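*Asks:* What follows is a set of structures to go through.
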Structure P
Amino acid sequence: MEFTHLDENGAKMVDVGGKVKTERKAIAYGYVKTAPETIALIKDGKTPKGDVFNTARIAGIQGAKKTSELVPLCHNIFISCVKVDFAMDADTIHITATASSTSETGVEMEALTAVSVSALTIYDMLKAVDKAMTISGITLVYKEGGKSGLYVKGEQKGIVKATNISETKGTVKHSIDAVDLLADFGIVGDSHAEKGSTRQISLLGEESIDKMRALGVPGLCFGKFAENFTTEGITLHTLPVGTKLLIGETLHIVTQIGKKCHASDGCEVARTVGTCIMPKEGIFTRVLSSGQVKPNDKIYIIEG
């Protein structure tokens, strides 16, 4: 076997001088497991060392820029952008880093380093109140560009058919060409987006809507069931809570399957035919990383 980082003289650096510069992107993910009481301190702004996430974000970006100094034989590349996002649930801080570059070699290590250094900084910022925190699950989720091309830690299962919002609560959602998502918030401009909510994004498969069409419900346009993303090719309601989805350039975690209908006498669709599919087969997600989603974006179920 021939080793790329070893020769007869010992350790060596791979020569990438002959490679063509291409646009490259990598997304990495990891999480910090902590106590619910620690999460509450962060939400209340009562952590002993100050702003946890802005400090960890700067540390992650700095870490990505210093990757070649931290990892032996890693190339020093020009990084065009590093983005670090955070989201919280009851006992977990989710960290996602996206790194981009136009270079001869990839930015996977930079994205992974950003997550790692962010996680270590979170630990340092919170160790005074919770020394039992654990850092886990650091993994490459996505990479594109270069000779090896596209890699996704999972399998494509569907696509986005439509992106839908309602600017005012109580009004029917309507489709727009693309939506911008913020981590741990939802869609910018959507009335149901809420910081820290467990139901930031609603999804419903067109396969489920077809069941309602078969019952004779008229006028079932995209967004009629209050879904933010209408999807195709994926059986959403069979996904376990905790499943991670890569949707376009955004990472999500499934938080809820189905819901109780908000209307005491049922929604308009339920009153028409006696049933509605959204409370049974719609799902909800928390947004783990910011970015844009548009129709025809692919949906991947992320492994691990």
Structure Q
Amino acid sequence: MATILITGGTGLIGQAVSKLLISKGHSIIILSRGQSASTNSPYSVAHWDPAKQEIDVAAIRQADYIINLAGAGVADKRWTNKRKQEIIDSRVQGGELLVKTLKENTNKVKAVISASGIGWYGDDVKRKPGRNAFTEDDPVDTEYLGETCRLWEASIDPVQELGKRLIKFRIGIVLSNEGGALKEYKMPVRFGVAAILGSGKQVISWIHVDDLTRLIVYAIEHEELHGVYNAVASQPVTNRNFMLKLAEKIKGRFYIPFYVPSFVLKLMLGGLSVEVLKSATVSNSKISQAGFQFLYPTVEAALGDLTKH
């Protein structure tokens, strides 16, 4: 069994992938700025602080694989200039620190699996003519999230020059009962309101958290995988259809569709509203053709699982 080092291991995805890897018998080391492992913890904790470029070198030397998930939540706070820089720094500084440490220290790391986002692509209006969805060879968008993803990926790219296999997953909206977007979507539904954002026509490219964790493990187990893959389910869905299906799963027929006007979202969210109202249709053909099979390819299957009582 392997020793796997995880950055961002206390976050939504990090906790889920740690649980799956531990169930497979792997040893997990989580890099953390302050947390320490409890007595009964199934994983160990090592120190790092990307802002100060500090890291426990011994943890790197133990690792067979690194899963790099670190990054401040994009939708956690209103987008002030300070917050936008925090989002970038929390990703870039971590990638740079990992590369520097691997370069300067003897290690046995075989592969690095690193997170990125579908914010790389921008809005559907920017798709190439004739394309039904964005694919991994599409150019980076010039808006804020596109630039963030470009810097994020560039920070970890040099591990390839060190002879390491690098897999980068551009992750869509992660659906989980433990947090993230689904928790926010569910809140009004509990009161019988399906809150449709803007026109509701914008497309959401999403992935069930279980498929995402399986995908990360798949990348570890399949040495032929390298490069960029979109981590999204097979069937993107409009915001309107998503909210109506969610409301139906939770409330049956006892709900009211309610459109939240775009100007209200802009007042509430500021610059972040652009992302909420953006339509991004992203293809998973590349990873599917590489042999990965999704447990939840449709939003009906995903919501059916996530709304079970």
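Here, each number is a calculation from the coordinates, and none is a lab measurement. Just so we're clear, the structure is a prediction, and the values are computed from it rather than from any experiment. Cβ atoms are built from the backbone, for glycine too; each structure is taken alone.
*Asks:* Just checking, which of P, Q has the largest value of FRET efficiency 1/(1 + (r/R0)^6) of positions 131 and 179 (r between Cβ atoms, R0 = 41 Å, to 0.05)?
*Replies:* Working: P: 0.55; Q: 0.80.
By FRET efficiency 1/(1 + (r/R0)^6) of positions 131 and 179 (r between Cβ atoms, R0 = 41 Å, to 0.05), the leading structure of P, Q is Q.
*Asks:* Okay, next question. Once distance in nm of label points 7 Å out along Cα→Cβ at positions 83 and 171 is calculated for every structure in P, Q, which label goes with the largest value?
*Replies:* Details: P: 2.7; Q: 1.9.
Of structures P, Q, the maximum of distance in nm of label points 7 Å out along Cα→Cβ at positions 83 and 171 occurs in P.
*Asks:* Out of P, Q, which structure matches 21.7, 78 when Rg and Dmax of the Cα atoms in Å is calculated? Show your work: numbers first, answer last.
*Replies:* Numbers: P: 21.7, 78; Q: 19.4, 61.
Only one of P, Q returns 21.7, 78 for Rg and Dmax of the Cα atoms in Å, namely P.
*Asks:* Further question on the same structure: Among the shown structures P, Q, from which was the value -6000 of helix-only ellipticity at 222 nm (-39500 (n - 2.57) for each DSSP H run of 4 or more, over all residues; to 500) calculated? Could you put the intermediate results ahead of the total?
*Replies:* Working: P: -6000; Q: -11000.
Going label by label, the one that fits is P.
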